[in-house]
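Before anything else, here is the set of structures, which you'll find just below.
Where a number appears in this text, it was derived from the coordinates with a stated rule and is not lab data. This one's a predicted model, so the numbers in the text were calculated from it and none came from an experiment. Cβ atoms are built from the backbone, for glycine too; each structure is taken alone.
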Structure I
Amino acid sequence: MPDAVKIALVGIGKIALDQHVPAIHASPDWQLAATVSRKGSVADVPAFTDFDRFLDQHPEVSVVSLCLPPVPRFAYAKTALMANRHVMLEKPPGATLAEVHALQAIAADRGLTLYATWHSRMAHAVAPAKAWLQGRTVTRAHITWREDVRKWHPGQDWVFEPGGMGVFDPGINALSILTEILPAPVHLTAATLTFPENRQTPIAAALTFSDNVTADFDWRQTGPQTWDIEVATDTGHLALRTGGNVLEIDGEPATGEASIMGEYPALYARMADLVRSGTSEVDLTPMIHVADAMTLGRRVVTDAFHF
């Protein structure tokens, strides 16, 4: 990939403007050649409101990055793949597991790259944490992931609609880290899901996994936000804090080999590698845990929630 590859960004909302656009602009691998959005745009970049029109007018743009909410994403991803474009998916990769499997089959049949991204796996301390845990026996692990939905999704009612995932929208970030760093896989055994009486998806969740692993997700925390994962082993205790960016070993700050590129620049560097090598990367493990929680979860109703 000696020259910058042309890429289109679909869905110009907060996450696209805050993370995707700066990452693309900063990378020598990519040229932001077009945007597709009902309302948003990027200065000096051709903007479309119709995805099919973009595809027809710009066959030279070979990669599409989708930043849409999960429910409409499948139709765009399928359309892009059928138009022979490589596709990069924001997390979670879809609204259902079945639709992502369908996208995998299309991409494989056409020899295209499909990349299901998990940005939290690219946090600074995740790789060192994974390396430290290798060869150790995990005796207990707990996730505390509590944040303020009003701060991160102001007025975005879609997060509480079917397919919007509710508190699992941030919680799946924690699960993406957990499934990356644990030396052995775990599976969900029980869950309690708390639903506001006027909403379709949970605002809080308590999860129990095999092998003494638990998680506490809550979207009602104001003030300082909490994104912690603690892991006890046979030879010491590890903690990942601030969303995987700070590593502690036995209560003391630790350093290690890790990328300082930043989460989204690292995602786009990985996408460049995948396109260059003609391969795909679709790990659905974090999403499987969410689906299992929805299947096994005991429903608890709480007060109505309003933005």
Structure II
Amino acid sequence: MARRKKGRVVDGILLLDKPLGISSNDALQKVKRLYQAQKAGHTGTLDPLADGMLPLCFGHGTKVSHYLTESNKTYFVCVKLGQTTSTGDLDGEMTSERSVDGISQESIRQLIPEFLGEIMQVPPMYSALKHEGKRLYDLARQGIEVEREARPVTIHSIDLGAFADGEFEMTVVCSKGTYIRTLAEDMGEKLGCGAHVVRLRRTGVGPYANLPLHTLDELIAISEQGQEALDSLLIPIDTALEDWPVVNLGEDAAHFIKFGNPVRVSGVPKEGWVRLYEADGERFIGLGEIDPDGNVAPRRLMLPPEVS
């Protein structure tokens, strides 16, 4: 007999404003307990010294978390010039200090084009990547440094903000896997003075940009009003896939899809993944893919408990 899962069935996505000083997983567990949810996951790690948008996926929402993890991210970052640290941010010990004389906002602006598009980055030692089964940050804390291969990442845009007292601000839109600390360090080296991150906030993940976020304190306060009040903060699962083509299914086609059968639908794309809806687009039922025969095949369905 299958063991009954503890907690409530909760489906949806919450846009959490992760606070400074805790890991993404710690934040997830705190919110999961508030919701008393059976199943939840986050969509990409934020360092303890970074705050901002952390989409949390509940229930069937975990089926789309991968697509948010793989999506572009937007960050607001403040960079201190003239000093490098062991971690690339305020958490590390200072490793060098150099003059910033002659560096202006314009010299930073002229540097930006070198970092746009696909570039190669060497992951920092203080990262969650593994080497021979061990996290790099664990090795770094032991004073061990290992060789890391440069990896391609894409910087879609860098908008330069304020510059004063040897610090500058910028907003960066980048691909998954981009290390903002490394970007700041590399820019500092190009300027000849070194640099490290003193403030990092994620403001966008995939389709979610500049949207209202919910803090832990807010969630704790709202939880006193009951679970329905917390559930009202969740946004629909399909908002994570707003750029995907939509396929509306009639009653018969939806019935066959729910039982795992591909169906023929007119007017669909020739290939790729699609969002599936029934009841004239009123109800999102899952993800499908156009198969080699041109049929719509079910891939990941979001059915309520009584159907699944």
Completion exercise
Note: Cα extents along the principal axes in Å at 71, 47, 40, derived from one of structures I, II, originates from structure II
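Out of I, II, which one gives 0.35 for FRET efficiency 1/(1 + (r/R0)^6) of positions 19 and 291 (r between Cβ atoms, R0 = 41 Å, to 0.05) as computed from the coordinates?
Attributed to the structure labelled II.
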Practice task
Could you tell me which structure in I, II was used to calculate helix-only ellipticity at 222 nm (-39500 (n - 2.57) for each DSSP H run of 4 or more, over all residues; to 500) as -5500?
Solution key: II
